[in-house]
Structure I
Amino acid sequence: MKHQMSLLAVCVGLAISAPAQAQNAADAVAPEADSELGTTFPNLSDAGRAALAKKRAGEPVVADDWMIAAANPLAVDAGADVLRAGGTAADAMVAVQSVLGLVEPQSSGLGGGAFLVWFDAESGELTTLDGRETAPMAVTPTVFQDENGEPLKFFDAVVGGLSVGVPGTPRLMEEAHRRWGRANWGGLFDAAISYADQGFVVSERMAGSIERDAERLGRFGPTAAYFVPNGVPLAAGTTITNEDYADVLRQMAAHGAEVIYEGPIAEDIVSTVRNAQGNPGLMAMDDLAAYRVIERPAVCAEYRRADVCGMGPPSSGALTVGQILGMAERFDLASLGAGNVESWRIIGDASRLAFADRGRYMADSDFVPMPTKGLVDPAYLSGRAEFIEFGSRALETVSPGRPAWDHAMLWADDQSIELPSTSHISIVDAYGNALSMTTTIENGFGSRLFVRGFLLNNELTDFSFRTHVDGVPIANRIEPGKRPRSSMAPTIVMQDGKPILVIGSPGGSRIIGYVAQAIIAHLDWGMDVQEAVSMPHLVNRFGTYDVEEGTTAEDQSAALTRLGYEVNARGLNSGLHAISVGNQLSGGADPRREGIALGE
């Protein structure tokens, strides 16, 4: 099918060259070497090879009928086969996620959770599904505190069973297929089963992640045997199999996601969590059996005659992205351009103000009242933007605002730690449906517990380790059955009732800045999707401006310092995957990771 032309193609040019800036990022951080086509991805299709070449050249992939962008070429190929055969975006997602859990296990999988945003072409409706992990019913408020009531050190809490939440990804895969799938469920696992049985090649990215985390991976027998056999981390180029994972997928193909939540696999999950040496957890069989995916209202914010829509609480992603854009709305970023430090003052301080609200108010709205509508109300955001408008330097301090809500509640500021891992999938199918799904096991390799060929998450460490500050409760404190706050921001940008951009990223709490920047780059600065996802990052959450080292973003450091910011040059490893929808589909994949965009 053909897609309607969006207004994005006529956006004005940049104060500096967007393609040059994007290519600079690609050259500086692209992980792939040419030899990987024949070694890491020997079974990659010709279309996949062409898509990888496009990304390396800094060019978007263009197609007429369907498009998919995800974090590993083998996973994208699997999804593409489903779309070619007439499957929907929901069908393709199941195939993609199944392969990602095998070839990119450090980032997502059956032991984790996900948020999904879906546009249905037939009904014109936007639906969001919450597959976030839940806290076991046996948790207590002080589960992440020591005997003196002080928060545990982060990795003391992460590694082992205590951090594991009830996984939601298998149920989410099944629910999406039940609602929107057309293909036979069982056949969607074929590619992943084949790679698990016959072997796949360990990529540079997977090998590097294992090497950096070898000590923690080596603490538990099954994990060590797979990732660091005989004490030696798996090397790039090594071919490995995963027969246990293939068996789990065969059971899912035959019997559905229920096999993860009841029966022998569930028993193994619970046993692994509760018997984790040194740091046992609290999960029970009843916790798994009770897990449900929840449909929630989409959160949308107005920006440049479009609606930027995504996942609401327990995710802070759509709200915080929406707040940043809502405050930036009153400024002419298009005229200022990407090379003007004033653009980054506006974006940076809008982000700081949004993160102040995030820390105060945002959590699982099933457990704590939230001013969700008030946080993205245009009048409220216009008032917040006045702090930016009337200044010429960085704001000296920021504090939470007072959005409108229907009753009073006093919260203390959150103190949770959120480190990056995660993966993102964007798909538009031949029927016009669009899917944006961000999927995670939280920190790289999650809890480091490996059961039946897949890793278990450490999602509970996304809760605040403290429950109160000076007697005032923290909204994102841990409670039985509660879902921890997330920064995942799967996004569909709508205009005139149709998608014009499908986007998302991994990256911990920096996800919010990555997604907001890419949307601004596309809508305001006229970048195509590949330029937008490749563009060097500048991210400000709490005052310090992180600029992406080794890219033209560092050129802004001196100017930002003069404006009063503390500046830190560092790696900013996003994994943006985006599809723009116009007369044709245009896909882009982040050069910082090994994924591709592929379409026909």
Structure II
Amino acid sequence: MNNVFAIRKYIIAGIFGIACIAFVFRLFYMQVLNDQYKLDASNETFRHITQYPPRGCIKDRNGKLLVTNEAAYDLMVIPNQVKDFDTNSFCSDLGITKTDFITGIRKAVQLNTNAHASVFMKEVTPEIYAAFEEKMYKYRGFYSEVRTVRNYPLKIAPHLLGYLGEVSKELCERNPKYREGDYVGMSGIEESYEDALGGKKGVKITVVDAMNKEVGDYKNGKYDTLPNPGENLTCSLDATLQAYGEKLMQNKAGSIVAIDPSTGEVLALVSYPEYDPNLLVGNIRAKNYGKLVMDSIDIPLFNRALMAAYPPGSTFKPIEALIGQQEGVLTLNTSYSCPGAFRLGNISIACDAAHGTLQLEPAIAKSCNTYFCNVFMSMMNNRQYSTTEEAFEVWRKYVMSFGLGTRLDIDLPSALRGNVPSVDYYNRFFGKGHWKGSTVVSLGIGQGEMLLTPLQLANEAAIIANRGFYYTPHVIKSIGDKNITLKKYTTRHYIPIEPKYFDVVVEGMSEVVDEGTAAASKIPGVVMCGKTGTAQNPNGRNNSLFIAFAPMDNPKIAICVVIERGGWGAEWAAPLASLMVEKYLTDTIKRPEIEKRMLDGNTLQYLAQEKNAPKHTKHKK
């Protein structure tokens, strides 16, 4: 028994002995052999400087630079290394107040404790930094980190390109690759392609002497990590067309969306009023962003091309014509008489003229409300469906197959779905079984509860141009030097309507421009197919809309223009769209009188008139 206890005693003693030896060896390894632990424990001697990668640049489809980088400097501080110095001199050298200095130090302490570095002053300009760098040795505890800020040389497309903003505390907690003070894309391409554009940060370790001067790299950079630059992007935008569109939209509110129907690539995306994207760069960002947010008149940060939803008006009639043909309730020779209005019971929807008896093609050219109200009613009363609800649901599925009432998967954030009302909506509003086709007949002419975005309307034009299919609209052609393209943007989406039914719609839309409602917007030498729209605006003057594509055969561009409070579709939207098409296809403008009227025009005056109009008090009964 004594022998057993003796053996156990030696075993336990041996285990403790081995553990002690391992512990001592580990300490020796950490403190003597392994430099990495020395780095972690030596904030007073070594400085870990973040190496920010340059963000990827963005160029247009023709190689013009849309977004580039400029050098800027973050002034960093380690609070417990800050020693007594001339605060007034420090503030003077940086062009800040003493209050700014105190606030910066307090924030640094709160964010990262005394022993760790944090940003004291963001994005110091190269000019200020050049003068300050020579004097930095006087201010122990401060050093700089180089980063890049964005530059927009052409000053165009702010809603499409987007801007950068400081990461939130929540994002830093969710994603360890970010730290407070980093910047990420907050809108547009900058947000959608953050992973590609952002690159990967590196770290440089330097040795610092007692005078706050860097004396060299630690171990000749053995433990440094190099930053990986962000990927460059090729945008589908045509910078010349985009700039021209923005010029035409001055003093107007609305948007332009132009698409290459053969690829789905967005050629122009204009939302107006807009802003200079350089206003949201560098240390002026916060001040300017506040001003833009507070502008409740122009709302320049609001992307009307993707987020504004309007009744499409008569631009919806081509879709109604296609659905009617596919469902067998409409043919080329179907005739309806127009006495100047559609009337059914106590319902009356006016036309702009008494068109007499019309067939399909001239009904499209003359944009006859009476005709297309009758087409819609023939669909709702189709005997192959047992109820109005069933017929309506079939009609709605056709409509949504055009990408309406759903979010088109464009590679930009914040695109809205618009609204195509459902059976459930009307059942809740009117009561199940208490509504019929005549109740919602205004949908057949793009009014009522239907709301579409300019992007969706431009895509409608692309579908008709392609005679029945589309590619998902997108703004990036390729990523990086390897020209990577995303498969989802090269896949065709087919509409459940036979291609043969598009022929009469295309012919009718060509007549719209040749001799119909948009005849004044005809382009010399170009056969353009279009459809005007005049959509009701409950707040004032009607909105002016126009969709088009050109040439008629082998189309190169599909476009939608919306001018808020522009009145008739032919008044503002159609001529403006025709100038965009002419510019893109011919690179010249041969109608200077129309161009001058568009450039000199001011539809914002109608908004001002609405705001200055006397307000009428509503009395409750």
Structure III
Amino acid sequence: MGWMKELSDTYDNCSHMVGVEDETGNILLPVAHSTQNAQVEVVIDLKGNFIKAEEIPKDEAVTIIPVTEDSGSRSSGIAPHPLCDKLIYVAGDFAKYSSKKNANEYYERYLSELEKWCSSKHSNNFIQAVYEYVKKRSLIKDLIEWGIICLNKDNYIDEKKKVQNITATDLFVRFRISDFDLNNDVAIWKEHRIYQSYIDYVLSKQEKVDLCYVSGELVPCSYKHPAKVRHAADKAKLISANDEYGFTYRGRFTEKEQAFSVGYLTSQKAHNTLRWLMERQGYTHYGISLVVWEKNDVKLPVILDGTREMLQKMELIAKDSDLGYSYAKNIRQAIDSYKGLSDTKATVHIISVDAATTGRLAVNYYRVLNYSDFYDRLVNWHTTCIWKQEYRKADNTKGYYVGAPSVENIVLAAYGTEQNGKLTIKDELKKVTIERLLPCILDKRAIPKDIVRAAIQNASRPMAMNRWNWTRVLNTTCALIKKDLNYEVEDWNMALDANESDRSYLYGRLLAVADHVEYLTFDKDEMRPTNAKRYMQQFHNRPFTTWTIIEKNLRPYFIKLKYNGQRKKYEDMLNDIYDLFDRSQFRNNSPLDGMFLLGFHCQLKAFDKKDSINNDNNEEVDENE
């Protein structure tokens, strides 16, 4: 469980952030605490007298609460939180206004837990005030008087009236202490004295010790571990053994302690740190939850971003358009700007978790990399899987950049289908494919051949999507082909190679010339696809026979060209390309490989001398969001 040890150490290194809202609005939770969205805030004084109650705005609902091992992982049964909880636990008069049979049992268990805390040496005035108020059994009555909840004709709580879409009986309550002597209000869910009071109280009750498999020490251990790792509503757990009658640990062991044993503090620190990192700097989409961190809280790049997104976050965009050379220099410079550690022996941790079911969470990827190795691998990806990319800005104009596409664009290029003008793909397929691409970035593995082939097939179908989507697919596919061919930036500058004799590359150039010649004859507002694009998929599969059809259809468009010099220019260009062919290869009708897309794209870009890399930092409008 090396990842748990590293997360626990990270918690200790970032102890100054515990209970403090960081620049992203996220909080590293104290030990023995969790979060809950509260809907009702009750204000009382230090003597436990009710002052007022009010509904909590949604943007202020997140509340840090102390939890027990049972309540922190509760899904059913009666397991009260020690301080703030739902009405059925906190309201002593709930049974009077509800038909629920065992309502009093919830309250009595809650009051008993709070009383134990209050009677310990770790109590304080704020906890005592809450205890004095709730034991008066008047909460429902007070909320009725303040219009938070209403009664129906049977004098029961009206469950049809909802607060923030929550049924009245399920409302979560938190407390604020109004201290008139100090002229101050104390939000107990933000009070560090209360955090520490509860932590000390919990630790004082733990007597039995066992061997912690993570730290190797004899310490109080836990067998009920927190959920809510990926988000507040997450019920899946990384560690669980609550099935004594099934096959969770039976077969190899007779008791769960023989299978695993994790210290209470270690578990709390590790889980709280992982959740904080996921919320703060993780990638959480389509069921994937991945985070990269360094134990000293050094800022790290988000590895699944494309080049443009990453550079924009670093406020740096490649400013030259020399098709790769200055780009490679700038991307290295940009990634180097993250290197804030003086200790080059430091390590970077990458962890990805996934849930096969709603209750079980698994670590499906974990790497510990040397600090310099991590950046070298990141630079390698962003300087080898690159091509000239086109994107749409907020003002609906085109923008360009040279760089690596994001993994999401790679997945869409390979498996996306157009629906209502957008490239779409099922989330499950997107998740699986992104997980397969992760080692390509971090372990320098080759991109799986089936992904490259799928992208080539998709890019060969311009009739299946609109021009904008097809252009994105084509540009992304060219980046994949370049990466697959193992060309370095210094060896391949993405410009047209007029001397390349590869069969597929030359056929791609022929197709680009045919496309361009026909396009030159279009009227001003003519938008139809060219013959080259209409036959592109067939051309990819049977180039020789399809080219004879395209060439025959091309002759009338040569006649329509306005200038004889223009006609001769493109006829000579076709002849020059023919001359580069090996005759036997030209007549070969076997399918083309990915090089044909490179030849097609490079030839088209050579026709358009006005294209240049767009240097703006304008916001992109992504049609697939």
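Things to note:
- Largest in volume of the Cα convex hull per residue in Å³ among the labelled structures I, II, III is structure II.
- Given 4.2 for distance in nm of label points 7 Å out along Cα→Cβ at positions 207 and 367, calculated: source structure among I, II, III: I
- Mean count of other Cβ atoms within 10 Å over residues 103-110 derived as 18.9 - corresponding label from I, II, III: III
Since every read-out is calculated from the coordinates, none of them should be taken as a lab result. Keep in mind that this is a model prediction, so the values were computed, not measured. Cβ atoms are built from the backbone, for glycine too; each structure is taken alone.
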